[in-house]
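Every read-out reported here was derived from the displayed coordinates using simple, explicitly stated rules and does not represent laboratory data. Model, not experiment: these values are computed from the prediction. Cβ atoms are built from the backbone, for glycine too; each structure is taken alone.
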Structure I
Amino acid sequence: MEKFIYPEARRDEEFSEIYHGVEIKDPYRWLEDPESEETKQFVAAQNAVTRPYLDACPEKQDIYDRIKQMWDVPKSYCPRRHGDKYYFYRNTGLQNQSVLFVQDTLDSEPEMFFDPNSLSEDGSVAVSSKEFSKNGRILAYGLSSSGSDWSTIHFMDTETRKKYPEVLEKIKYSPITWTNDNLGIFYGTYIDQKGVTDGSETVGARDQKLCYHRIGTPQSEDVIVVEFPEEPLWRIGAIVSNCGKWLIITPRKDCRDNLVYFTSLEDNKLDGKLPLKKIVDKFEADYEFITTEGTSAIFRTNKNAPNYQLISIDLNDYASDKWTTLLPEHPEYVLDWAAAVDGDKFVACYIEDVKHVLKLHSLKTGEVIKKYTLEHDTIVGFSGDKDYSDFFFHSTSFTTPGIIYAVDLKKDLEAKVHHEMKVSGFDPKNYKTKQVFYPSKDGTLIPMFILTHKDAVLDGSMPALLYGYGGFNISIQATFSVTRLAFVQHLKGVVAIANIRGGGEYGEKWHNGGRFLNKQNGFDDFQYAAKYLIDNNYTCAEKLTIQGGSNGGLLVAACVNQRPDLFGAAIAEVGVMDMLRFHKFTVGYAWVSDYGCSDEKEHFENLIKYSPLHNVRPPSNNGQYPAVLLLTADHDDRVVPLHSLKLIATLQHTLGKLPQQTKPLMARIETKAGHGSGKPTSKIIGQSTDILAFIIRTLRLKFYK
């Protein structure tokens with residue numbers, strides 16, 4: 001096996017901090033400064049090792065060609081009605097950003113409305129949000145660059161296609177919600193934020209203000225209508241009720257639980273601070289506004305309902321003892337989302353054993369009107385509005401990009417195929433997906449999807465790709481992925497997704513089972529997923545790759561530290577790696593609700609046990625680490641790149657010179673890219689190619705054309 005020579009990174013052995021009486025060294029603290037020349041040189045040196053290694057994979061061109069071919073199929077997304085027209089995104093296949101089209105009816109010829117690809121040569125400018133005025137005459141849309149969470153808001157006349165002169169700046173974590181008179185929007189801005197605001201910074205945004213902007217006026221004339229100066233880290237959610245009478249305000253300080261305020265838009269002028277009435281004044285549950293029905297506001301909440309329910313709150317009499325239940329919590333299944341349609345109805349989407357179920361309900365009684373049979377188990381898109389009788393949903397699976405269905409309740413209740421997408425050179429009938437429930441370390445049964453060729457032989461020889469997330473109440477379901485399909489089709493492998501604790505697959509109980517002091521449960525679940533695949537002869541440890549991104553990157557890195565013998569390779573994308581300091585950068589403070597914070601002794605003692613950065617040690621019995629590829633990007637202002645930079649420096653220093661460590665420990669640091677949203681197709685294809693090339697080369701696999 002080849003031996004790698006890694007860049008020498010300076011270690012500041014003197015630097016340390018005291019946490020609750022414990023000294024913790026941090027020799028790579030200098031890598032936290034993205035602007036320093038030393039950090040830039042470190043990044044360049046890492047890429048100078050990684051890039052030649054990936055490019056030298058003999059199958060790389062074949063991988064790239066096939067990934068590109070699989071991407072190069074026309075893709076359409078759910079239409080949405082605004083005013084008297086329908087709008088939808090379409091991509092011819094390889095366009096960096098999908099293009100917005102418009103049509104008068106669902107049967108008329110679509111016309112290109114707005115092409116984001118015209119905004120940059122490399123596709124690095126993306127539409128991050130959009131909202132049409134009530135009458136459909138004006139489009140407000142957010143643009144972000146290089147994958148940053150920062151954006152600017154622009155306006156366009158939908159008839160003339162002319163842009164309005166004003167541009168709203170310093171936008172982040174912001175709603176766009178129109179007043180019903182079509183004259184302006186409410187939006188959130190960090191207007192006082194100093195310094196760099198392009199996504200390359202590490203400082204957090206503070207003091208968000210909710211402003212009212214009247215169309216056709218400069219941002220300097222915008223009115224601050226809501227702010228919480230005593231709470232600089234709150235992010236202010238806002239939505240105008242569909243009837244236009246109320247503005248619902250939902251402040252959030254982290255990634256769970258929010259408050260609820262409201263104010264009348266009929267009784268108050270938009271010339272200063274709005275008087276707010278409190279409905280919920282404690283951070284103790286999630287409240288998601290769905291719609292209004294008469295004087296009542298409907299919310300999806302997990303208050304006294306860990307699997308979520310719909311409640312009705314009369315805004316004229318909103319004391320909590322007056323709240324009523326519209327749709328009770330299901331004892332087993334999770335209410336994933338709900339949306340009002342056709343005046344007096346709503347669509348509810350449930351998660352039943354990690355598969356979606358879609359039902360139409362009465363908004364007046366909550367009773368089920370219709371249950372829709374889905375050909376594919378995961379819904380990845382929905383559009384509908386209380387003002388219109390039609391709605392659309394997009395269902396998908398491991399093996400198909402999916403089908404978009406249309407329902408027009410003015411005609412009947414049935415869902416009809418509106419558009420179907422297919423991949424060239426791939427027949428879904430040749431592949432099978434099964435769901436298993438395997439016992440974890442403590443005996444809890446964990447669901448896992450497994451995708452193989454229908455004729456796969458279980459003799460322990462298949463390469464395997466195991467994916468997990470396990471955090472923030474987020475459910476990971478069977479969705480279409482070109483990279484995973486290529487792995488199964490051309491590496492003759494098996495792909496598995498483990499629905500570990502910490503996610504939302506079984507509601508708040510499942511989330512809490514892998515949160516805070518229970519975080520280790522999720523790591524155990526993932527390691528036992530690997531053991532299941534090995535014990536049931538799908539694969540062997542030497543051919544097993546684990547993959548995860550963001551919180552899933554933390555998962556992968558923690559599991560590699562805990563069980564380096566269990567995996568052949570590990571792909572950790574944009575992961576949270578320094579669990580003692582994550583809360584100090586950009587929006588990291590919001591993750592304290594899942595991880596805890598090292599400022600508290602109890603949480604410090606838990607975090608230090610699994611923090612990837614602080615648990616890299618040479619394996620016992622003269623063993624080695626699996627091949628590791630850390631992926632990050634220079635404009636990731638969600639999980640800043642310093643996490644991956646400090647970890648790769650630590651891995652290479654601790655393990656890189658060991659004679660037994662023949663597998664590579666590498667980082668791929670991308671430029672003009674962020675956490676993932678808005679990433680251009682060309683960069684997605686490039687990243688997918690590199691990941692498969694790394695797996696093939698390190699595990700000595702074959703790419704079957």
Structure II
Amino acid sequence: MRLRMTSQTAGTRRDTGEVRRRRLFLAVAGPVVAMLALAIGLDRIFPPQLDRLRNVSVLVEDSDGQLLRPFAAADGAWRLPVTADQVDPRFLQMLVAYEDRRFYWHEGVDPLALARAVGQWVRNGSVVSGASTLTMQTVRLLEPRPRTLGSKLIEMARAVQLEAHFSKSEILGIYLTLAPYGGNLEGVRAASLFYFGKEPAHLTDGEAAMLVALPQQPERVRPDRNPLAAREARDHVLQRLANAGLIGETELAELGSEAVPQGRLEAPMVAAHLAERLKAADPASTEIRTTIDGSLQRGLEALVARRRGELEAGATIAVLAVRNSDHAVRGYVGSTDILDSSRHGPIDMITAVRSPGSTLKPFIYGLAFDGLLIHPETIMVDRPMRFGGYAPRNFDNRFHGEMTAREALQMSLNLPAVALLDRIGPLELARRFGLSGVALRLPAETEQPGLPIALGGVGVTLQDLVTLYAGLANKGTTAPLRFRLDQAEGDKQALMSPLAAWYVTHILEDMPPPPNRLIESDGRRQRQIAYKTGTSYGFRDAWAIGYDREWTIGVWVGRPDGSFSPGRMGRDAAAPILYEAFDLLPPPSGNDALMKPSGPAPAGAILATNSELPASLRRFQPAAYAWRSSSGLQGPNLTFPQDGAVVELKAGDHLASLPLEVTGGELPLIWLVNGRPLSAQPWRRQAEWLPDGMGEARITVIDKAGRSASAEIWIQ
């Protein structure tokens with residue numbers, strides 16, 4: 001009986017001990033679990049408030065991530081987002097040493113600093129030193145509150161919460177984005193750019209020390225308002241760093257002698273028009289990475305600024321540079337200065353609709369090559385023609401008689417281009433352009449494109465022209481231009497065949513350089529480019545569009561208000577800028593340095609003189625006068641001099657006059673010598689010409705119907 005009672009007693013004691021342990025565990029763990037549950041619940045109910053971090057400046061960057069242009073945040077603050085790895089490590093070291101030296105080991109609240117601050121408060125009855133960590137300061141930047149004990153307790157709780165959600169580097173990034181630096185500057189990146197004109201990754205130690213000091217009293221010590229106070233604040237930070245052993249006495253003296261900024265700089269404004277354009281197209285993005293080459297962009301802007309001094313009042317310049325391989329826009333200058341209202345600087349002339357002048361002619365020739373209407377060596381005639389009620393004339397009001405298609409395009413003659421378009425059809429040209437994403441803007445009350453589009457009687461943009469000419473560089477294939485790095489390449493469209501594009505390029509690459517342009521400069525071999533100029537009616541627009549295998553560049557010069565500018569032509573005003581823009585490009589790669597833009601002739605190219613061409617390609621007959629060829633009317637025939645004649649005109653020490661005679665044709669007649677009108681009676685079939693020297697001469701006669709006859713002679 002006794003033993004049984006002992007056994008029962010032992011079991012009861014064991015049960016009692018187990019119960020006690022369970023009760024103790026629940027007593028300890030229960031509150032902990034409850035606190036954790038409460039913390040999790042509060043965290044979900046009251047997550048970190050990051051609204052201010054979302055309301056940041058929009059940053060437009062080049063293809064390498066370098067800042068081109070920032071835009072102020074919605075509340076007007078320059079609040080440029082930045083991460084810790086975008087800041088000079090020395091600055092971060094100074095910041096942590098000055099503000100929160102145990103930042104990397106505490107969990108939002110520094111217990112040692114807190115204990116010290118509480119002890120000092122108890123002993124002195126007032127706050128002697130604070131205990132705010134960088135995390136707590138970050139909380140205060142995210143959620144500004146009155147400085148009270150209750151606010152401090154909330155900041156401590158929020159700091160612990162912030163540490164649970166973000167890494168130390170991310171917390172630093174938030175602080176560096178929101179810290180106040182005076183006025184509407186927030187964040188170290190804004191301060192570095194506006195006070196020192198540089199990114200925070202490139203700060204000197206003296207500059208870094210000043211930016212460590214400013215957030216403590218940003219309005220009192222901002223250098224643009226109180227440079228003396230700014231210097232004192234910086235020197236105080238430097239002294240603290242010296243006391244901590246981070247800088248030596250010699251370095252302290254050197255850094256203390258550095259000047260402080262006396263004012264505030266303007267925001268960067270590189271590729272300003274493109275930045276505005278992309279921001280307007282994507283207002284939700286806070287970071288836009290463009291395809292712009294920052295170095296090339298700055299070079300183009302410097303070129304345009306230099307050339308601005310040569311322009312008359314109200315005139316400006318636009319330049320667009322594209323890399324042919326991926327259609328990426330690498331340079332974009334919308335005007336000489338976006339802030340210059342006297343030159344209508346805010347208007348982006350890359351997207352402005354203007355008359356193209358003669359710049360569409362190469363595409364008319366390209367389609368004519370594709371349609372087997374002509375070959376570069378086909379004979380064409382520049383003569384008076386009437387297309388219904390349309391009677392175009394050349395820019396110089398002269399007619400040049402017979403020449404090859406190559407010469408007609410290089411001379412940019414109007415009549416041959418209109419005659420070709422008359423055969424191709426303006427609707428077909430507009431359709432081809434439309435497939436390439438280029439919509440021709442017709443004059444008011446005009447329903448369909450007509451023949452005047454060959455001479456600029458339509459509206460296009462500089463972007464349109466660069467798109468089309470890049471198609472010539474890419475063997476007749478166009479694609480949309482790319483402005484953003486995340487923009488996929490668009491669908492490619494065949495504007496013309498590779499052979500037709502080669503013919504056009506082969507012609508344009510032999511265009512002479514603009515006046516005063518040396519073949520070589522600075523000891524470097526010049527890039528060989530194919531280019532075309534254009535001048536609109538009334539000299540309102542001067543164009544030059546050029547390309548080689550790797551690049552296409554377009555230049556426009558004019559007045560944005562469209563006013564008359566006498567004497568401004570594409571060859572004189574725009575072409576020199578085009579060549580200087582090509583000088584800014586990196587050297588051609590590989591063998592391209594020695595190659596012309598056209599490159600080797602493609603399969604199917606007919607490399608022949610006019611006499612070797614098939615009969616159908618030897619001469620182009622304009623449709624406007626085809627009816628006369630079949631009507632039985634005899635065209636003009638030069639009876640004297642005959643083609644190929646050698647004429648002796650030497651009479652003593654001077655030349656005698658040369659009689660000219662024609663049979664056939666309809667009166668009145670127009671006589672041309674070397675393309676220049678000859679003063680002669682139009683109602684007679686005889687004329688006289690007094691040569692001004694010996695050598696080769698070309699005599700041309702044109703009748704009322706526009707038919708012509710020519711003779712190449714030699715005078716001796």
Structure III
Amino acid sequence: MNQPPANLRPDPTGPAAALARTSPTAREMKSLAAARKAGVRLWTWSLMRRAALDAFRKLDPRTLLRNPMMLLVEISALMVSGFLIQNVVSGESFRFSLQIAIWLWLTALFGNFSESLAEARGRAQAETLRATRKDVPARRLRGLREESVPSSSLRSGDYIVIGEGEIIPADGEVIGGAAFVNEAAITGESAPVLKEPGTDVRSTVTGGTLLASGSLRVRVSADPGGTFLDKMIALVEGAHRRKTPNEISLTILIAGLTIIFTLSVITIQPLLDYSDTEVSVVVLLSALVVLVTTTIGGLASAIGIAGMDRLTRFNVLALSGRAIEAAGDVDTLLLDKTGTITYGNRLAAEIHPVGGNQKLVALIAARMSSLADETPEGKSLLALAEQMGAPAERSLSATAEIIKFDPRTRISGVIQDGRYYVKGAVDAVIALSPDRAPDDLQQIVARISGEGGTPLALAIDKRIVGVAYLKDTVKPGMRERFEEFRKMGIKTIMITGDNTLTAATIAKEAGVDSYVAEAKPEDKIRIIRDQQRQGRMVAMTGDGTNDAPALAQADVGLAMNSGTAAAKEAANMIDLDSNPSKLIEVVSIGKQILITRGAITTYSVGTDLAKYFAIIPAAFVGAYPAFSKLDVMHLHSPESAVLSAVIFNASIIPTLVPLAIKGAPYRPAPASKLLARNLLVYGVGGIVTPFFGIKLIDMLITAIGLI
């Protein structure tokens with residue numbers, strides 16, 4: 001590693017040196033990474049205690065305004081508590097009122113607890129991340145002078161230098177040097193990542209990560225509080241979480257049902273007065289709480305929060321709850337071939353001369369056009385050309401003009417000593433050539449494409465002299481995954497810059513539904529808009545600046561963490577592992593979240609139907625004897641029926657908390673089958689469970705003399 005001159009090295013007695021003694025060490029970074037990778041366990045005493053305390057704090061009516069169902073339960077509990085106090089003061093029997101009051105308060109607490117537990121898991125992960133956000137020393141450049149400052153004093157536009165073993169103090173863009181960076185504190189993966197300037201996806205660094213080897217010069221891109229780590233902590237912690245459209249719709253539905261049941265219970269009292277029958281207000285309030293959908297009301301927020309938490313533990317950051325819901329509704333996947341369907345490590349396997357040129361000419365074209373190419377493909381082509389006999393003594397001259405690869409032109413190379421050496425997509429290089437393409441060119445291209453490889457045309461002075469064979473491999477299991485998506489009704493589209501024959505071969509091997517060959521960046525946004533005009537929901541991945549418009553247009557845009565700032569700003573999800581194939585998992589998680597919400601809603605409605613047969617006949621049979629025909633449970637007494645139903649209603653919420661947080665079991669299937677399965681398992685289960693549960697509770701409380 002290059003050390004700065006002695007007069008520019010950090011002052012060992014300065015403030016930055018003092019910070020160094022408290023900043024995270026490499027060992028601490030590894031332990032933090034291990035903690036992130038392991039995730040947060042659901043049931044720990046610390047987590048449970050924190051959630052329980054928070055559940056009591058959420059009893060504040062101002063907090064419960066966001067959840068009208070739980071607010072109704074708390075109001076009912078307060079009113080029953082008032083009648084309890086009245087009974088105690090007047091000397092009347094209060095045992096029944098006391099038990100109802102206790103269980104109504106527990107219902108409110110259990111509903112709050114489910115949300116608090118989901119939030120506590122997010123806060124625990126945020127604390128792990130926050131440990132990496134300590135103030136660390138930074139070496140800021142002021143002209144030619146280097147000064148030691150705390151990282152908190154860095155601002156966007158500052159220039160800093162970072163050496164081996166140092167914590168990167170701020171987000172920024174690499175403008176010089178080359179280094180391997182350990183991003184384990186962010187991604188959970190300890191394998192170092194190469195960072196260097198001039199690349200579209202490897203030229204950004206994240207504050208809080210560790211520079212493992214080498215050195216970098218970086219331009220700071222974010223002020224304190226606006227770094228990627230700060231945003232990540234806020235998202236994981238749920239500090240800025242807003243309700244999703246589905247959650248808002250469900251809240252409106254619950255509020256509507258609450259109003260209907262409240263009015264129904266209010267109108268019961270005049271009817272009872274008319275029939276000269278007395279039923280206590282405690283029983284009426286109990287009936288109200290039992291009949292409204294308190295289960296989904298208590299668990300709805302937990303499902304949404306847990307969904308974001310589940311994605312986070314999968315190393316995907318959802319920048320909004322809307323993105324998660326969109327992932328569940330996706331029915332079209334736009335997938336890049338390279339890195340998503342194939343491994344993406346295309347390496348040069350063969351070099352062939354064409355047009356009667358000598359083999360050496362093709363090798364020289366391959367080597368010279370790759371001298372300035374820093375991509376793995378370019379480096380492998382350079383190495384293969386030299387291995388096959390290309391002269392290795394020639395290097396880039398000071399006057400050489402580098403032709404950088406551009407997705408639109410699809411060529412790269414150099415102009416040196418008046419000669420033009422390029423390589424690129426066959427059709428793009430043919431378009432440059434003033435001559436007719438060699439007769440044997442298409443034969444070699446067809447063979448390479450037929451084997452699923454990528455042919456690169458090699459040219460000198462715009463005349464094609466050879467073809468290089470870049471070989472890639474389809475990831476195992478892709479055909480099975482795409483078959484699963486077909487069962488779910490999801491259409492898959494592969495997009496690639498390769499020629500039609502190569503694209504068709506890979507598409508057939510992988511099993512995608514359709515493909516777009518010889519695609520340019522602007523084609524992605526065109527395809528997305530075409531699909532959306534047909535009423536479809538589209539998901540895609542991207543990492544480059546040229547992907548940003550398409551990422552913004554897609555319903556679900558998954559950006560790679562290794563990508564450019566523009567790509568990450570445009571997307572609504574970020575994959576910390578920078579694995580494009582993760583999009584497939586994201587859609588599956590989105591589907592599971594929707595199924596979980598549907599399952600618990602179905603179960604909640606089913607239990608309400610069953611509870612109706614438990615509490616209404618028993619509570620009002622005195623006023624309306626005809627209700628005895630509905631008394632299928634034959635409970636011990638009206639009081640035991642009401643108390644049993646209230647106890648069951650309260651107990652079912654904590655019972656379903658693990659399902660809400662972990663998610664309902666999910667297997668890919670068409671929507672009609674998923675609906676039928678939900679209705680059978682959770683709908684019928686919701687109807688049957690209360691009959692057994694309430695009857696058992698009735699027998700138990702009668703046996704021990706609570707009634």
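Between structures I, II, III, the calculation of mean projected area of the Cα convex hull in nm², for residues 171-530 alone yields its largest number for III.
A value of -16500 was derived for helix-only ellipticity at 222 nm (-39500 (n - 2.57) for each DSSP H run of 4 or more, over all residues; to 500); which structure in I, II, III was it taken from?
Numbers: I: -5500; II: -10500; III: -16500.
Traced to structure III.
Source structure of the calculated read-out (P(r) over Cα pairs in 10 Å bins from 0, in percent, 3, 14, 24, 28, 20, 9, 2, 0) within I, II, III: I. Using distance in nm of label points 7 Å out along Cα→Cβ at positions 51 and 499 as the calculated read-out, with 6.9 as its value, let me know the right label among I, II, III. Source structure for this number: II.
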